[in-house]
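Listed after this line are the structures, all set down as structure tokens.
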Structure I
Amino acid sequence: MGHGMKLYYTVVETAMGWLLLIGREGTLVEVWPPRPTSRAARGGVPPAAVESADGFGDLPERLRLYFEGKPVDFSNVEVSFDGLGQFEERVLRQTMKVPYGKLMSYGALAAAAGSPGAARAAGNAMRRNPAPIVVPCHRVIHADGSIGGYSGGLDLKRRLLALEGIVL
């Protein structure tokens with residue numbers, strides 16, 4: 001994660017809990033899903049990281065607005081996909097294009113990323129998503145309309161979708 005560049009972090013209080021954001025040189029490296037307390041969120045801070053909200057621009061405020069139920073577009077956030085394979089990065093970049101309040105199936109996502117028939121692999125790529133919410137993998141479901149999985153847990157996935165007006 002370091003690559004010789006300084007890591008920084010900030011903790012953001014939202015209507016659903018505290019998020020940990022980790023960044024490096026203007027790039028979002030990680031988002032930890034909401035935790036119940038600031039202290040719990042800080043549990044994921046890498047040892048060498050320095051606390052600083054400056055490198056995140058308006059992202060903390062945009063995340064607060066998102067959790068208040070406002071439509072927010074994160075597609076212009078620079079996210080680091082270091083350590084992921086080319087397919088995983090393509091899938092996650094395509095996931096960033098799924099609009100607020102819309103769903104896409106794992107199969108459609110794989111096809112949009114240039115790999116038709118790779119629905120299961122697209123689902124596996126979702127598990128490696130370093131920046132949930134900003135890379136909205138919660139908007140990706142099974143072709144039959146069932147919810148699929150979510151690294152933050154299915155309850156959180158349902159709550160995020162409900163925030164966007166989608167009930168599964």
Structure II
Amino acid sequence: MKRILLTGISGVAKSTVTAELARRGYKAVDADGDDYSHWVPVSAALEQAAGTPVEPDRDWVWREERIQALLATEDADVLFLSGCAANMGRFVPQFDHVVLLTAPADVIARRLHTRTNNPYGKHPDEVARVLEQKKSVEPLLRTIAHTEIDTNTRLETVVEAVLRLV
């Protein structure tokens with residue numbers, strides 16, 4: 001099975017792209033839900049290593065045992081997994097391809113404000129955090145990505161670019 005990680009900061013359309021891939025019949029899993037992620041307390045050491053947590057004393061991270069089980073399952077030709085978490089680094093070697101989804105800052109801010117599938121990004125502090133991650137986290141993601149796709153275009157165009165990888 002080929003495993004593709006779709007990653008990027010909040011508001012770059014990871015969930016939207018994943019939902020469209022699933023609609024087309026692909027095994028596509030959004031890790032940013034209770035099934036695959038959860039809140040954990042954050043120590044000062046973890047905060048320094050992983051960057052700013054979602055909240056001052058806790059962060060939303062992948063449920064490692066569930067992500068590992070998903071990656072170990074051989075029930076499809078291709079698995080698309082979308083997400084971005086402080087603890088995802090240990091899983092990156094298991095992916096055949098890492099795709100960084102990006103968008104301009106103004107587009108991200110607009111998407112956060114108008115999205116209906118996730119409440120995160122409605123508060124000005126959350127938007128500010130995401131825009132700071134555009135400067136601090138996105139360059140780190142770029143170092144692990146094999147491909148970068150700008151999502152400031154039609155969904156069809158983005159999905160077709162992702163599907164060319166498989």
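Every number in this text was worked out from the coordinates using simple rules, so none of it is lab data. None of these values were measured; they are calculated from a predicted model. Cβ atoms are built from the backbone, for glycine too; each structure is taken alone.
The table below lists the values:
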| read-out | value |
| --- | --- |
| Answer label among I, II for the case where percent of Cα pairs over 16 Å apart, for residues 34-97 alone, calculated from the coordinates, equals 65 | I |
| Structures I, II, by distance in nm of label points 7 Å out along Cα→Cβ at positions 114 and 154: label with the highest value | I |
| Identity of the structure behind 18.0 (criterion: mean count of other Cβ atoms within 10 Å over residues 10-17, calculated), options I, II | I |
| Computed -8000 for helix-only ellipticity at 222 nm (-39500 (n - 2.57) for each DSSP H run of 4 or more, over all residues; to 500) - originating structure among I, II | I |
| Ranking I, II by distance in nm of label points 7 Å out along Cα→Cβ at positions 18 and 42, the structure that comes out highest | II |
| Comparison of I, II by relative contact order in percent (Cα under 8 Å, 6 or more apart) - largest value held by | II |
